[in-house]
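Visitor: Following this line, the structures themselves.
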Structure I
Amino acid sequence: MRPWSTAGAVAAVIAAATTLGACAGYYVDYRYESPSGLDASAPARPGDGEPASGEPLGVAEVAARAVANDASLASDREALDLREGAWRLGFRSYLPSIALSAGADETLAAVGAESRARSLSASVEQPLWDGGRLAARRALESVELELARLELDRAGYETGEAAVASYRGVMTARARLRIQSEALGAARLSRAALASELGLGLASADELLEADLEIGEAEIALSEARLELSEEEGCLAYALGVEELPPLADDGLGLRRELRLDADALWLRVVELSPELREARYRVAAKRAEARVAALGWLPAIGLTASCYLSGERFPLSSMSWSVGASVEFSSPLADVGMGLETGGDGARERSAADSLSAEPAPDPAGIIEVRSARLALRVEEEAYAATMRELRVRTVAAVRAYDSALARRRLYRDADRLAATRLASVRLRRDLGRATTLEAMRAGLERAEAEIDLLEACASIVDAERSVERLLGSAPDTLSAFAEGL
């Protein structure tokens with residue numbers, strides 16, 4: 001038999017530890033990023049800071065790009081991935097704990113005998129049952145991780161929602177600016193015609209002055225519309241992480257068809273799909289897991305231990321001892337009790353056995369309150385869940401009513417726009433017949449523009465009402481129409 005060396009044993013222990021540590025990278029999915037990723041002069045990832053080429057961005061693409069542009073969401077997601085990797089590695093707690101050691105002791109003496117000693121030892125500890133505490137703690141950690149994942153998804157959803165609001169604000173502001181620009185252009189043409197009529201004696205100076213006042217007010221309104229559009233575009237560009245907005249697709253504010261929403265049927269789907277209720281359910285599950293961990297604290301923990309020790313002056317080692325034991329521990333706020341039984345041997349002839357008992361009365365009497373506190377926290381969370389249910393029911397009914405009101409408002413303003421268009425055509429016809437003045441025709445044109453803007457705002461309110469319902473369901477923008485077909 002080839003003798004072993006102490007250095008070889010130590011190398012084996014180090015190699016095993018290194019291998020286990022390297023395997024951890026697989027579970028936590030660690031990715032190393034080179035320092036060039038932190039260099040400001042290094043090229044950015046494809047698409048960062050630049051408008052996407054190709055088709056114009058729709059509302060869904062805008063939301064997705066805003067989420068991708070949020071660096072805090074990306075870092076939070078990576079941190080959560082690391083937490084989940086650490087939780088997976090926590091499964092190690094169910095496996096035996098193995099310890100290996102090797103040693104060498106040499107004594108050199110000027111007078112007397114010299115001594116040399118070599119030793120190898122191994123020990124194993126295996127918990128058999130801990131009263132379910134470990135499983136309950138891991139279940140609690142799993143629920144907390146899932147809740148953190150939902151909260152992260154909710155944060156991403158809100159980030160995308162802010163971009164959606166900015167996108168629709170830009171589209172509404174552009175439509176409003178277009179209406180006001182066309183109305184102002186027509187008013188300036190009417191003012192020029194009115195100036196020609198003044199030179200021919202067909203209009204008075206007062207009419208020209210009133211036309212200038214009307215045009216001045218229209219120019220101020222146009223400047224305000226341009227400022228509002230600039231602000232909305234700036235907010236959207238910031239959300240997308242670009243300096244200049246890419247082309248945006250028309251979301252069809254005036255082409256929304258009327259949907260029939262039933263509050264009761266919608267409420268059933270809200271209960272099923274609402275992100276808020278999902279988070280509330282996981283919070284209740286987390287508190288229930290905490291209460292279970294606190295309730296299991298008084299149950300005993302049972303474990304086994306085994307060890308082996310080899311020693312001698314040289315290899316192969318000639319002396320061996322071993323031991324096997326079992327332990328039972330009770331830990332509670334009122335008493336800590338530990339019992340143990342161990343048997344073993346030293347060499348081929350010696351055998352030994354030992355038992356132990358220890359007790360500590362009332363180590364932490366205040367710990368009794370922890371169980372009651374956990375139950376109270378569970379009850380509070382359950383009441384919060386019920387309150388969330390009631391609030392969502394009220395919001396669902398209110399959202400359906402707001403949508404119906406928005407539809408009714410669009411019908412009214414659509415009729416008002418038709419009347420304004422009819423009046424404009426009538427005034428222009430009477431002007432051509434000499435029965436109305438150019439100033440009256442200009443005012444009718446400006447009034448028609450106001451009616452168009454009112455109709456535009458009514459159409460935008462329908463889009464907002466639809467989005468309120470979609471938010472209750474946690475769905476993507478512009479999906480209510482397809483969803484309503486299934487109600």
Structure II
Amino acid sequence: MRHPVKIASKFLSTLVASFILSSPLNPASQAVFAQELEGSSLQSTNLSDQNSINVVDQAILRKEIELERLNTNFRIETTSQDKYKRWRQLFYTEANACPTESGVIAAMCERFANLRHGKIIFNRVRLKDNIYALRPQLQARRIKHYRSEHTLEPQMVGQWIGTAGGIIELTANLINSHKLSKQGFDPQTTRKQVLKLKKETDDLLERRTSLVAALSAADASLAASEGKLLRDIEDISLLEYSRFHIGAKRSAVMQNTQELFLIYRNAIGATGNLINIISAHSRKRHMSGTGLLCTLLSGVGVVATPLAARWAAALEGKLAARKLSPDILGIAPKDQGAFESDRLALESLVNSHNAESGSRNQLQLARLSAYKMESDLLSTQKALEVRQKEQARRATIESVTSSALTGSTKIALGVCGMVAGYKNIRNPKAQDRLHAAGNTAYGIGTDLTITEGLRVRIAGEMETSHLRREHLLRGQVLQQRLKILDEMERKIQ
């Protein structure tokens with residue numbers, strides 16, 4: 001005959017299991033509970049309400065680890081770049097600027113030679129009544145049309161290379177976005193997955209609250225403290241996903257806007273050079289003003305590129321945040337400091353409870369270890385985001401300053417050329433002076449483009465090499481985070 005205590009214990013085990021599985025949870029949550037109950041202490045003869053909460057806590061923490069793993073993989077996929085992308089961009093920049101610089105130098109030589117080696121003519125000048133004198137004057141020689149064409153052709157070739165580079169990179173961005181969509185790592189698909197995990201976790205947390213209500217005062221205080229920590233992890237993970245989601249949207253729009261402006265400014269600049277070549281070849285001098293107008297518009301595009309890209313990214317970020325706002329409604333901003341404070345409070349309560357009871361809950365201790373690892377992860381992620389924000393700020397200042405300097409010199413060339421082409425079309429000397437001044441300014445700007453492109457690439461490689469040695473590259477940090485999440489999951493098995 002069975003012992004009455006064992007019979008009662010088994011009856012209580014069956015009752016609690018049926019109570020949990022009959023609760024109004026979604027099928028995924030029920031499956032989680034069923035899996036937990038099959039191999040957990042709930043089927044043992046020592047079942048208690050505390051054991052039931054342990055099972056729920058294990059299930060909640062697994063869901064939250066799954067959410068963090070989704071965040072990490074999403075961040076890795078949306079921020080990874082082709083390792084040759086920056087080298088291709090450097091090639092486009094140098095292949096554009098170097099032929100342009102050679103053409104600008106040739107144009108400067110021609111214009112200054114005209115001013116220096118023009119022929120001297122004598123103009124008859126009236127001094128007094130019936131008294132005249134001959135006054136010498138330097139008349140600029142006209143530039144040969146084929147020489148003018150030769151100064152414009154390399155500039156046009158360089159700008160068409162820049163246009164082709166922009167088209168190639170824009171196409172690569174679109175192909176990469178399509179691949180992310182097929183792999184399920186685009187913002188829209190991951191948002192659905194995050195919302196699904198959020199609902200399942202919220203259901204588990206709600207069931208946990210009902211179980212805590214049946215505990216004694218001491219156990220309820222301990223369970224409530226751990227519940228707060230579990231809620232912190234969910235909230236921090238959801239806020240993190242919202243940052244990653246908005247960042248992915250902003251980054252995609254910024255890159256595509258930059259490529260579109262690169263195509264625009266190079267295409268319109270090459271078109272202006274083509275018009276000027278036709279003007280020189282056909283002796284239609286009135287067309288040169290139109291060609292230099294295209295140059296001016298190209299210079300405006302250079303100045304506007306970083307500003308327009310950041311404006312478009314900011315607008316996209318606001319729209320994405322508005323769409324995500326219902327998902328994180330009511331979640332107060334939390335950081336690693338708040339989580340660490342709650343973790344230490346829970347650890348203190350657990351130590352006091354274990355000292356009083358003289359027993360140790362191994363599942364709870366395993367979760368405490370996982371919470372400590374979570375705190376370290378949050379600290380590492382915060383340091384990474386601070387470092388990336390500083391890098392983005394520095395890159396913004398450099399790109400805006402560089403674009404303003406180089407673009408303004410091209411605008412100066414366009415203005416001088418338009419004045420020469422529209423106002424001084426019959427004054428060769430004034431034309432030479434204006435074109436010489438404009439090409440000199442643009443030559444300085446093109447030199448800056450060449451040197452700045454090399455400087456940025458060399459500095460970027462040096463910084464990347466340093467971060468790689470310190471294991472602080474974004475990809476390295478995120479891959480290490482995945483390993484730690486796997487270790488956390490093993491600890492709570």
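Throughout, read-outs are computed from the coordinates displayed, never taken from laboratory work. In this text the structure is predicted, and so the values were computed from the model without any measurement. Cβ atoms are built from the backbone, for glycine too; each structure is taken alone.
Visitor: Consider the structures I, II: one of them gives -0.57, -1.02 for log10 I(q)/I(0) by the Debye sum over Cα atoms at q = 0.06, 0.10 Å⁻¹ as calculated from the coordinates. Say which.
Guide: Details: I: -0.57, -1.02; II: -0.47, -0.85.
Traced to structure I.
Visitor: Moving on to the next point. Can you say which of I, II returns 3, 11, 10, 9, 8, 7, 7, 7, 6, 6, 5, 4, 4, 3, 2, 2, 2, 1, 1 when P(r) over Cα pairs in 5 Å bins from 0, in percent, for residues 102-189 alone is computed? Mind showing how you got there, number by number?
Guide: Values: I: 3, 9, 7, 6, 6, 5, 6, 5, 6, 5, 5, 5, 5, 4, 4, 3, 3, 3, 2, 2, 2, 1, 1, 1, 0; II: 3, 11, 10, 9, 8, 7, 7, 7, 6, 6, 5, 4, 4, 3, 2, 2, 2, 1, 1.
Label of the originating structure: II.
Visitor: Upon calculation of helix-only ellipticity at 222 nm (-39500 (n - 2.57) for each DSSP H run of 4 or more, over all residues; to 500) from the atomic coordinates, which of the structures I, II produces -22000? Kindly include the intermediate steps, with their values, before the conclusion.
Guide: Details: I: -22000; II: -29500.
For helix-only ellipticity at 222 nm (-39500 (n - 2.57) for each DSSP H run of 4 or more, over all residues; to 500), the value -22000 is produced by structure I.
Visitor: May I pose another question? For which of the structures I, II does the calculation of distance in nm of label points 7 Å out along Cα→Cβ at positions 70 and 94 return 4.5? Working shown, then result.
Guide: Working: I: 3.5; II: 4.5.
The read-out comes from structure II.
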